[in-house]
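Since every read-out is calculated from the coordinates, none of them should be taken as a lab result. Since this is a predicted model, take the numbers as computed values, not measurements. Cβ atoms are built from the backbone, for glycine too; each structure is taken alone.
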Structure I
Amino acid sequence: MLLEQGYGTQEANWFVDEKKGPGFCRVYYLESGIVFFHDEAGLQQLTPETLYIFPSHAPFSIRHQPSHPICCLWYHLNLFPIMVTSLIKIAVPPDGELFHLIAAFRCAIQNPATTAETLRYLADALTSFFNEEKLLPQPAAAEWTDYLQTHACENEAIYQIANRFGYTAEHFIRQFHEKTGMSPCQYRIHCRLNHAIGRLAAGTSISDIAQELGYAESKSFSRAFRTHYGVSPQEYRKRRHTQP
């Protein structure tokens, strides 16, 4: 799902500092600038004329030298249930398929007459390229995660879900954690809050989102959102629109 997009050179004081995974991927085609990425693996300088997919589910920061600011095509992409936990670097050979897809997307972003449908189509074309080239991690335990995504806003007991797949609750929880890195309850909460990202992007009110997700009141939803993403829903919506 395409959330936001843009193209250009950023201000001298621009930076990104994700204390927790943002829940969506920033995708940059870096044209120029001296830019540094930092995560738990360390610090690295990014290479111009390269496409980067930044983590959706891990903390990181990005900074540039004000004297050599970042210039890039950028967009925010919700790839859930795919969870990106480390930086993905993709070479862009001149005159290759990816090069032309990026060029088309850049032209569309710069054209005020471009429709939202066209932008979504081009973003989907890029995602299809990533999948065809096996550049993205694949979801684990797809049958289980698909069920939890579909029924995320319900409160079915975990032992009942386990029984659906022929397991005891203990075995299901253990196997689910081994395959996904989180418990079924944690994954269900993640599914709910991931849905909230799209609704926030669409301008839906906080109270309506809370009701859709099955929270008794907006405060409960906001508290869960802050715990998961490190910011309130209001802060998240404002920040997403003000920086790549």
Structure II
Amino acid sequence: MYNVDEIYPVIQRLFAKSINNGYNQISLHQYTDHAGKTLFCKARLKNAQGKKQIFPFHWQDNTGQWVIGEPNFTAFGNQFNGKKPLYLLHLLQNASVVWIFEGEQKAELMANLGYVATTTGGSTSVSGFDVSPLAGKKCILWRDFDKAGINWLKDITSQLGQLSPKCEVIAVDVDKLGLAEKGDIVDYLAGCDTPTMHTKINALPMMSREQFSALSAGGQTSLATALHAQTPANQPPPKIKASDNGASP
């Protein structure tokens, strides 16, 4: 991965117009291959009113320069099945538990706390990502608290349900977190010190089988089945124990 100090001048050059127009709160997210080599980056720019602009860019070998846009993923052969790699892919291989979010900032927050986390980008981009590295893992889904988050939950569950070996998939019950609309993990942990963050994460409520069944009524009939592939019948998904939450020892 690139040092952040190397990339910020690139962002300032490529997206100077947006930055000069007030989008000067900058976050950088690097998408890697399995070995940790950066394949492309996303610049997340925000202005004082909270409006966001997100731009992908990558290094182009044949021109020897940084260019706006994503690389051609089919050029990587079968490495990602012609799709985009999951975020923080290089950290997923040896993990038994992976937290999955809507967006890089949320996955990074969890990763910085010592958990293994990833994302498929925004709420509508699930199908464009290669989720095969998650096969056989315990996946904990944390959607945003809005309608788009429900659709994302359905989409990611559908993709995970097609993997072999099967995933064990559970989801945070965001309805019980007291969040405002569109709230997420960043909002839930805002203002907490690190020990309190871990305490809140370990006490998170999980959705029940009945809730998944209700969500699946919109045509995703396999939602409840996929989410509880390894949960005994008539039992809700297990609570996350401190020793089984994807955190580093």
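Consider the structures I, II: one of them gives 1.8 for distance in nm of label points 7 Å out along Cα→Cβ at positions 13 and 53 as calculated from the coordinates. Say which. Structure of origin is II.
Here the criterion is mean count of other Cβ atoms within 10 Å over residues 21-28, and among I, II the highest value is seen for I.
If distance in nm of label points 7 Å out along Cα→Cβ at positions 5 and 141 is calculated from each of I, II, which structure is the one that comes out at 4.2? Display every interim value, and only then the final one.
Details: I: 3.5; II: 4.2.
This value belongs to structure II.
Which structure, out of I, II, was Rg/Rh (Cα atoms, Kirkwood Rh), for residues 29-84 alone calculated from, if the result is 1.06?
Only structure II yields this read-out.
Out of I, II, choose the structure whose coordinates give helix-only ellipticity at 222 nm (-39500 (n - 2.57) for each DSSP H run of 4 or more, over all residues; to 500) equal to -7000 when calculated. Corresponding structure: II. Highest-scoring entry among I, II, by relative contact order in percent (Cα under 8 Å, 6 or more apart), is I.
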